[in-house]
Structures are given as structure tokens and as C-alpha cells.
Structure I
Amino acid sequence: MDGPAVLAAHAALQRLLAGFPKEYAKDCSYTAKAMEVSVAQHGGLYFVEIKRRVEKCGWATPGFNPSAHWYELYAVSPEGKVLARYPYQP
């Protein structure tokens, strides 16, 4: 992964985590540990998709994944500035 992609991933993840209510801070499913980050580049921008993976926090109920459709998508500049967010709508 190139440097600007790392900056983009970090900026998007920080934006996401900062948006969670403070009372969720000790809940593993709302921390960086539970997030899976993917980065793609197109047209000079980075697109960062973040999926919540609660099984990384020990949630292992067979056949049930409460975060299967949970994701966030961000457009980020090569300098690490979050330009836009595609809102998650359950």
C-alpha cells in the first residue's frame, strides 16, 4: 500500500471512530479492532470502505452477524483530507 493510501485509511478510520458516542468507547465492537478497512484509488482520490467485523471481538454466534450490512464509505484526498462520506442507512 502506498503512503497516501495509508493516510486515507487512517483519516477515514479516525473520522468514523470520532463519530461514535463516547459511552461506546469501551465496547470492542466500536473500536479500530473491530473495523476492516479497504482502500481503492480512482481519479486521483482514495475511496475507503470500512466494515464492522464484530467477530474480531469474540462475537461468534453461528449463523448470525449483526454487522453484515454495516459499512461506511469515504472519499479522501491523497493528503488525507476526508472530502465526503456516504452515509450508512440501515
Structure II
Amino acid sequence: MKYVNANLVLPEELLKEIQKYVHGELLYVPKLKELRKKWGEESGSRQQIRHRNNEIRHRFQSGESIEQLANCFYLSSCSIKKIVYVSK
């Protein structure tokens, strides 16, 4: 998040109205809900985890045990069970 000078981006009338409430301090203006991205969408983490979980499900259906998958993917047995037994 970078700092933007309100003098440069807001109309003078709006700036004066805001100064009635906050002056000389930092003010955070959140994004609109419809513009927010979900966790991991920008970095690609969400897609990587989805791919990993699909691979875990496939390998489990092919006969690998919960313990084998836990060791292979460095996850707890409980986490593997959640991935293979909870339907999408």
C-alpha cells in the first residue's frame, strides 16, 4: 500500500469536507468489495494449493495411504483426511 497525497487526487470541496473529520493524519480508504481479490489469487498460491489437493485426491483414489500422502506432501494425516474426505 503506498501513500498518496490527497491534494493531488481529491477535489478541493471533498478534501475540505474530509479535513473536518481527519486532518494531518493518514487515512485508509478501502477498496470496494467487488474489486477485492481473494487470498492467493494475485500470487498464484490459491491455484497451487488447488493443484496440490487435486493431486492428493487422485493419488489417494489410486491406492496411496493417508500416511504415505502425509509424508510425501509434508502435511499432517488430519490435513490429508480433510482433503480426501471432504467433497468440493
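Observations on the structure shown:
- Structures compared: I, II; top value of distance in nm of label points 7 Å out along Cα→Cβ at positions 48 and 72, i.e. the largest, recorded for II.
- With mean count of other Cβ atoms within 10 Å over residues 8-15 derived as 19.8, matching label from I, II: I
- Structure (I, II) behind the derived value 13.6, 41 of Rg and Dmax of the Cα atoms in Å: I
- Read-out helix-only ellipticity at 222 nm (-39500 (n - 2.57) for each DSSP H run of 4 or more, over all residues; to 500), computed value -6000, structure in I, II: I
- Entry that produces 16 once relative contact order in percent (Cα under 8 Å, 6 or more apart) is calculated, selected from I, II: II
- Ranking I, II by distance in nm of label points 7 Å out along Cα→Cβ at positions 56 and 80, the structure that comes out highest: I
Any read-out appearing in this document is the output of simple, stated calculations on the displayed coordinates, not a laboratory observation. Source: prediction; values computed, not measured. Cβ atoms are built from the backbone, for glycine too; each structure is taken alone.
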